[in-house]
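Please go over the structures that come below.
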Structure 1
Amino acid sequence: MTLVEASVIARVETGGPALPQERRLVTAIPGPRSQELLARKADAVAAGVGTTIPVAVVAAGGGVVVDADGNSLIDLGSGIAVTGVGNAHPRVVEAVVAQLAAFTHTCFTVAPYEGYVAVAERLNALTPGDHAKRSALFNSGAEAVENAVKIARRFTGRQAVVAFDHAYHGRTNLTMGLTAKNIPYKSGFGPFAPEVYRAPMSYPLRDGGLTGSEAAARAITQIEKQVGAENLAAILIEPIQGEGGFIVPAPGFLPALADWARANDVVFIADEVQTGFARTGAWFASEHEGLVPDLVVTAKGIAGGLPLSAVTGRADIMDAAMPGGLGGTYGGNPLACAAALATIDAYEHDGLIERAQRIGDLLHDRLGRLAADDPRIGEVRGRGAMVAIELVDPETGAPDAALTAKVVAHAHANGVVLLNCGTYGNVIRFLPPLTIPDELLLDGLGVIADGLAAA
């Protein structure tokens, strides 16, 4: 019996995660079986598809992933904020299995089904604002971002779109243009879609102490002078930037942008792909400042690991596209919709919003104490279970990507799945599953502390 088969049987018999919630190393990372898979990958998979940690995963649940060599690693990445409810959550597994036995695909735009409608209803109810809403379902965050831009352009009759410094919105042609970081996402892949402009972000650690309202005024002035409100279809922004470095804008920055957009008939789009679904200790990060976007883009944590994304927003804006103007062969796949409904139930009924807040408290406490003793930690920032540390040269404040790489490598070698990010490559991000036990999270943070000391 393989590790995967044993894990599945145990989950069915116990009704929940059966994997021991512990960090356990029985080989070096990578072990021999993982090395075998990596050799096969090199021969079979395009070189451009990279990997973060060199292991062959065979099981995952709670707060751990288990590799083919029997190593149990602490998961501080959640597949980049996807498995917020944990891997193979029993609600999700049961719902997907039932849907699998019924049917796997009809294409909603050919022969519709209830699951798609039910997901849209839940999103319309959960996203910020009590106005009439509509939703459309897609497959990936980038696809949903592209469709949000399409909808905004159709509604306004304008073409220009503004994104922000340090933004990440995807790897398709339009979303590469919206994304700020060149390597590895954009280099050599152009030309990119036109009518995309960039404005300065509020980055409290690095923008000279500007308040939120001052940073917004700076961005708005640039938009007005370089683009013109009369040409602008949409402002697109992550309420907390993800790949750009978990940058939390200064208070007041987001509401000021949203107010300006509304006053100028510009569609305000919140990209909540990474921040959505309890990750920040609220259903959506927009809620922390009372923000009510015109359109909300979601993906990642929406469906417990199955591919699904959505655009949800004001009914008049969403209905601007003609029938047939939105859709796609796999958008709102029945299995993904079943997973999403079960995942949303888990967030609601398993106390995971409160759990994200608790995780945030633990992260800020432990990392804050590290920062107090280590001037190389320039800042601890984030909300809920979306927290980061920015590593710097303590004398100059310059980004220290080399130190970051050393700490991440130490974590991987010692059984912790850890991700870096940031325009300068000097940010370590913490995105644990919301199902991770406290002691496991603290053990992982201890490994990071040891890595900082060793570096």
Structure 2
Amino acid sequence: MSAIPQERRVVTAIPGPKSQELQARRLSAVAGGVGSVLPVFTARADGGIIEDVDGNRLIDFGSGIAVTTVGASAEAVVRRASAQLADFTHTCFMVTPYEGYVEVCEALAELTPGDHAKKSALFNSGAEAVENAVKIARAYTKRQAVVVFDHGYHGRTNLTMALTAKNMPYKHGFGPFAPEVYRVPVAYGYRWPSGPDNCGPEAAAQAIDQITKQIGPDNVAAIIIEPVLGEGGFIEPAKGFLPAVARFAKDHGIVFVADEIQSGFCRTGQWFACEDEGIVPDLITTAKGIAGGLPLSAVTGRAEIMDAAHAGGLGGTYGGNPVACAGALGAIETMREQDLNGKAKRIEEVMKGRLSAMAEKFDVIGDIRGRGGMIAIELVKDRATKEPNAEAAGALAKACHAEGVLVLTCGTYGNVLRFLPPLVIGEDLLNEGLDVIETALAGV
């Protein structure tokens, strides 16, 4: 039972007067490079609702960018984290370890794809997890090159900026970037020249050809890909692409890394998105949904690969913080007990049904895609040319925000509206949010 009424309520302009006061304080104290999608200041959040300091209640279609999968104050997360807070907040696992870290690693070994022996290392953020996956892969293979994909996003540290495809806002003005990073095509079905049916095999052949000719497979330590590309526009690689690339990696002793930071932990209706085509990655990176809103990330993988780094080579002061580990165990408990994979599949059914009906009425919708509670619409100026319509995406988001529905944009071209509701959202709220989106589409 949620502590906050699960209903949309708009009682002031958005943002309201108290949020505007806080925004003025923020502008004088917080660095300008830290942006916000919507400057309403949160007072409480739970289930599918964010309540701001002015008393407005917004339907949450963002989940803090796929973080609050179990809700923003899930009972099991609060209970376990509160108990841990009362015992101790920190000792540093590298100084004196504690059981919670071990328990999270055991859960990851059980939940991630594959029945091989697995080990994990815990960190704070998704970017840290990806960076450590590269370190581990290089230690294991004794190679340097890392292959990533068009439209991919992997973080904001120096190495992960190099791995990330999009310049603005992630990379612009922040170079030089880490070397030995190579980018190849991805199977973006909606925009593939010969159409989505041919996309998977053709894109895989192109990517493999480029790796073979331009880098040399024997120089590649790791191939890193999001099984559903997040910031790049919720792109599902066309069928056949991921298995072909994973096979190529295996044939050449390359560590295949699934970046499941946005797509993992029930978000796509499976524990991990790579399960959809039976992919068993060598390493898998997780964060976001792992701990119910507490900062935690992980690299999990084949024991012999994970053990390649020398003792002391992996770690960090806060990595696997005991309170965050307790939160993760509470989040996993919630996912299991409430069958959030099942709920994600139901969200997909409702959202795709409603969005498909909208696409029949509004030509601005060029594509509907995604899985589970990770759904998007790509907006275009013309369905024939597929020219991206970033202006429509911005206008739609603004219209939804004004009516109390928090939505996010994404995509290499800035023209994708993405939906990431908490998987515990009520179906009435889900449909009400879609009603607001439909009205906004009519306005655009």
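No lab work stands behind these numbers, since they all come straight from the coordinates. Owing to the predicted nature of the structure, the values given are computational and were not obtained by experimental measurement. Cβ atoms are built from the backbone, for glycine too; each structure is taken alone.
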Subject >> Which of 1, 2 yields 18.2 [mean count of other Cβ atoms within 10 Å over residues 256-263, calculated] >> reply: 1
**OP:** Given a value of 5.4 for distance in nm of label points 7 Å out along Cα→Cβ at positions 40 and 264, point me to the structure among 1, 2 it was derived from.
**Re:** 1
**OP:** Kindly point out which one of 1, 2 the value 51, 48, 40 was derived from, the read-out being Cα extents along the principal axes in Å, for residues 120-367 alone.
**Re:** 1
